[in-house]
Structures are given as structure tokens and as C-alpha cells.
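Peer 1: So, here come the structures, one by one.
None of the figures in this text is laboratory data; all of them are computed from the coordinates on show. From a predicted model like this one, the values you see are computed outputs, not experimental measurements. Cβ atoms are built from the backbone, for glycine too; each structure is taken alone.
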Structure I
Amino acid sequence: MSKPEIQVVCFDLGGVLLRCVDGWHHACERAGLPMHESLIDPANRNTIVSASNQMEIGAITPQQFTEQIAAVSDYTAAEAMRVLECWLLDLYPGVEALLERLLGAPITVALLSNTNAAHWQIFEAEPCYAPVMRIPHLFASHQVKARKPNAAIYEHVETALGVEPQSILFFDDLEENINGAVWQHWHTERIDPAKDTAPQIEKHLARYGVTI
């Protein structure tokens, strides 16, 4: 069986290129705040998840998100913002070198991330994230106004890049996002965020005939 002709390598961010905290407990610890059970109370879960999703499509601002968190928890909006800003960690080992080599290869490189304006501001400001921000095609959910696994965001990438879906190789750590891309006829590989991701990515690139 011949290898597909890959024209675009597209990455998710958190859990693929970037390490993130392991949930609210970890984020609160990094923010220097106690973990209040109200934050993970099942009665509040739908409100928090819905607000997060709305923030990720730019329907509400991070400030409005933290105000909604404050309304259903024991945190102030300012404290909730501190927790939100502590969600991001560092790049996985080897990712910077991998991206440098990939950006020098004759292939289009893109990023497709469910994110928000607060995190994006950090990505743009902090030098440690510069290797990711050098990716030439950055698709952030809060700017596109759609989030994975909604078909609209995958279609936006195809249109913006002017490529057929079958020419895209996509890496993500979440099954639902992989399934959304498969539905669009993208080639996909799921990454295990609990392990170093660069070796996983390199192995898959080689299988698809992408030489870096």
C-alpha cells in the first residue's frame, strides 16, 4: 500500500507540543491557592465546562469566564484568573528541535488549538513559547470562532491553506478531536501526553514518508 501524499503537518498544542497542568488541583497549586471542592462539584461542572467552551470560541472573554467561575465557586474572579494563567507549562523535551527541522522541510506546518485569549497572550509574550509561535499557520479556536471537534474549524483550516483534507496529517492527544478530524478525512495520529511527545511524532512522520 502506497503512503499518502502529505502536504500539511498540523499539530494540536496542549498535550502534543506543550505540557499543561493536570487539572484544577495542579493549576490551583501553581497559583498558590487552595483547591476548593466547589470547583469540581458535579452541580457546577456543566456551568464551568460551558463557560470554558464559550471562552474558547471567543463568545466570552477570559474576564467573563473568571466571573462565571467566581459565581459558582469559592474563588474571586481575580483568583480564578490566576488559576487560568497557571494552566500552561513548558514545551515537551525535543519539541523545539523537531519544529526547527520540520520548518526547514518542504512541507506546510500548522497549529490547530482549542485555546483562549488569555493563554494566547501568554504564548505571544513568553520567549519559551517562541518555537511554537514561529509555526507559520496558527489556527486558534477563539480567533476562528469554532473549536474542535466541530467540523467548522477543520474546514476553516482546509480553506485557509487551500489543500485537500486527505493531504493533512494531524496530531492531537484527545480522542474526540481525532475523531472529528477523521470525519473530515484527515490523516490522524493520537499522541500520548503522559510520555515525551517528540519521539512519537517523529515515528509517525517517518511512517507517512515525511522526511525532516
Structure II
Amino acid sequence: RKEDILQAEAAFKSAEKDYKRMKDLLTTQTVTQKQFDDAEARYISAQQTYDKLVTGLRKDEVTAIRARRDQAAAQADQLRKKVRDCYVLAPSVGTITLRAVEPGELVGLGTNLVRITYLDKVKLTIYVNEEQISKIHLGQKAAVAIDSGQKFEGKVIYKSPVAEFTPKNVQTKEERTKLVFGVKILIENPGGTLSPGIPADATVSLTDTATN
């Protein structure tokens, strides 16, 4: 800046004047050698500062400054990353249905913190026998009811191609020994009434051909 150059020029001229005066006084031994050396050092330093501002920095000095700038920028990026890493962000929208750790608890890399469930749409799995599976079709509507009496509308989105034994959570031993096919029903749940684990019954019309 122009102001910096003017200040450096004034300091240089003042140091030059002191240096010349000290040089004359040294010949008459009016000042000590140290006083002269100090004046000379100030003069040389002021001259270098002034020359740099007038002619610009040397190439190696510019390179060094740029290197320090890049290093500072890299350190700033690392600090910003550390700050970002202090926040836990959900990968998608949803509702926390399980918290695996408590606030303030120390956890390791890869530890599950919470379970996030998307409740706007939920899935219900029902099990049907071999005769029934052939009469249920993808996209078919299903009527779903829960124990409170509330009813919902869903549609069939999956039919298992492989038979399996009825899962253990089915109530009776007789039912658990049967081979069945799993059918998944997608249910609209905008109010969040349905939650994982709530028992429900589904009614699906059995037809020989698919209907929309």
C-alpha cells in the first residue's frame, strides 16, 4: 500500500541520517563502536524494508508466503471437518424408534447409535398357504385392521417364491409346523399410528387373475 511505502521511506531516511551522523561521530570517537553498529543495523534494516515495498517481494519469498497460506488453509479445512464430525446426521428422514446409547457415553467407530424408521409407509408381512398364494397378486389392495379397531388400506408389494415354516412368533404350535409363503403389504401411515411390532390383520381377496 502507498501508506506503507511512505512510512517505510520516512523510517529509511531517518535511519540513514542517524547512520551518517554516527559515522562522523565515530571518527572523532564521540560515540562508541556499539552505538555506531546499532545505527548501521537500523539503517540496513530500514533500507531492506523500503526496497521490498517498492520493488516487491523476491520470488522465493512469494513462494514461502504462498506455502504458509496453503498450509493455513489445509489446517482450517481439518478444523472444519473435526467440527462437522462432532455432529451426528441422519442419512434420511424418519422417526427414532430405538436409542442404543445414552448422551455422553463413549462409543467406538461404527457403533449403532439409534434406529431410524420411516413411518409414513409401513410394511406388514402375512403368511398364506400354497393354495392361497396363487390367488394373491402384486398391486392388489388389502384391508388392514389393528386391535384398536382402526382400519387402513394397503397393497401387495411382494410374494415370496419359496415356502417356509411359519415363523416362531405365530401363536400356536400347530400353525408353526405348516409350510407357508410370505406376502408383504405396504400401508400408508401418514399420521404415524402404526409402529413396528403392532399386531395387525389383513384381508386380501383371493382371485384367479390379477385386478387393479
Structure III
Amino acid sequence: MTISHETEEILERLYIEIIEQKRKGLTCEQLKIKQDGAVYGELIKKNLVTDKNGIIKLTKEGEVEARDVVRRHRLAERLMTDIFDMKGVCVHESACEFEHILHRGIDEQICRLLGHPTTCPHGTKIPEGKCCKERGIKDIRVMAPLSLVKPGEKGKISYIQSEDKDKLQTIMAMGILPGMEIALLQNFPSYLFKVGNSQFAVDENIAKDVFIRITK
């Protein structure tokens, strides 16, 4: 389905506020659209939303499309941060532009490239794609969790993907911080790696949360 960029932006907001934040719905005023405008017309004509008593909600078709827009945006943010080393406000602005050209298929290739990340740089969940369920050894390997890095490979720590405070403290205490050089020495019986002049061993529970931008 072809949808205008302006309508995709509205779908993205509806998904975040209704699906993720559990709001019951939004009004045209809150969405800053007009009932006689092109965006509202497209939303209704393509059965992406319903409007009952002035409260706009996503239809099943609309939720699928909105979820896809959100996924592309957050993958774009991850790409800008991890591959292009962009920071700050420009990450969000660039992602807003980039999400509209990430057609289906291309977004899956980028997801594979990034090692199937589950959160954006702000820690918000990235909706899972078909490629995430079919991940395998054929994936392009530029970004990968430490648990999938091969012994002898080197890279830079890109980000830590965990909401467990105790685990994060354990990881940081070992000097596993974004930007640090890391080399995996062995992956059995534990993951033995080198950061700086120190060597550490962790189990898979920690290794799977440390994402590496592979350089060698």
C-alpha cells in the first residue's frame, strides 16, 4: 500500500500513543489534521483509522501499516547512530526522512546488517520483523551481539541492549562501554574477550546484550 509521508507521520504517532502508551484514541485537533484535509481523507479512504464521535483509532490494517512505519523509523535511528556515528537531534530528524525511503525488503536488509536490534538508541522497543524470526548464518555481519562474534574477530562496542540494572552494572564494571575496542578470544565454555589490556569472561546471558561493530 502506497501512503503519503504526511499520513505515515500520523500513523506513527497513533501507534506510539494508542498501542504503546495505551491511550484510547486521539482527536483531529491533537493530531493537527483537518477533517476536510488530504491526510484525514487518506486515512479514512484507505481504512487505516476509524473516527467515532471525533475519536480516531487505528483499524487492524492501520495498525499493521503504523507498526511498519515505527519499525522503519527506529531502525533508521539505529543505523544513523551505530553505522554513521550521528548524535543528538540530527539522529531523529535524519531518521524521519530516511524512514520514508526504507521500503519493505530494504528495512529487513538493514535489520540484518545491524544484527536484529530490539531497541532504538533511546531504549524503545523496535517492533520485530519477519527477518528477526528467520535470522541465521546468512545474515550480513557488520553489527552483531558478542554471542555471535567469532573468535579472533575485533570491533568496537556499539551499544548495550539490556534493561536489567544489575546486568548493566556488571557490564560497565568490566569496562564494556560504547566506543571501546574489543576482541573475542574464545566462545566456549564462556565468552573470553579482551578490552584494553584486560581480559574478561562472561556467559551467554551477558554476551547477547553487548553489540559489536565488527571491524576485523
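Peer 1: Computing mean projected area of the Cα convex hull in nm² for each of I, II, III, which one ends up highest?
Peer 2: If we compare mean projected area of the Cα convex hull in nm² over I, II, III, the biggest value is for II.
Peer 1: Now for a different question. Given 1.3 as the derived value for distance in nm of label points 7 Å out along Cα→Cβ at positions 134 and 198, which of the supplied structures I, II, III does it correspond to?
Peer 2: The correct label is I.
Peer 1: Compute distance in nm of label points 7 Å out along Cα→Cβ at positions 54 and 150 for each of I, II, III and report the one that scores greatest.
Peer 2: Greatest value across I, II, III: structure II.
Peer 1: Figure out for me which of the structures I, II, III the number 4.4 belongs to, where distance in nm of label points 7 Å out along Cα→Cβ at positions 78 and 94 was derived from the coordinates.
Peer 2: I
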